[in-house]
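Trainee: For reference, the structures are reproduced in the following blocks.
Just so you know, all these numbers are worked out from the coordinates, no wet-lab data involved. Computed from a predicted structure; not experimentally measured.
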Structure P
């Protein structure tokens, strides 16, 4: 598993409990922020804020320039600290993992790449 940070993100929670945000990464082709959005498919707890399972989509300028669909799992680790896992929808192997903190209602953090399994 690689432990190097490859990017950063933020997410805002919408009134319908979905996410909208942006990310950037350390790839040579990354010259700006990119949009990521996620639809919650199940909360982890009844009073869950960011905690939940989402389908998320994004695209950037790496490879084939196609959009990506992934499963995003956000779990509260501590009061305002969260763990995040981005999983492929097809085989549930990790794409990325990260951690975030809440700041003024926005989840801000960084993410790392998992080596190919």
Structure Q
């Protein structure tokens, strides 16, 4: 294991039932307007963090917030965490602009996200 293989949590996605209301609450909480404001996703950038709102949990069916660790090599990190006991929930896939995301569950069922920017 190497400490440099993970760059830390920089992205947290929250499933929301009412995007307009959630957007207002998070804008008030964070003190900034969203940088991305679409019907399928609202994203805020603040203090080096990305906070995303996903209506209805999105196609991945999120039911609780998911923290995404930014990694330089998503496939290598997937192999490392699954060898350690995690289970792949959502394989690595491109979500646009060359950004790859994947999720795994730990042995207790907690969902952990991995994110790689190209």
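Trainee: One of P, Q was used to compute helix-only ellipticity at 222 nm (-39500 (n - 2.57) for each DSSP H run of 4 or more, over all residues; to 500), and the answer was 0. Which one was it?
Mentor: Structure of origin is P.
Trainee: Can you rank P, Q by percent of Cα pairs over 21 Å apart and just name the one with the largest value?
Mentor: Greatest value across P, Q: structure Q.
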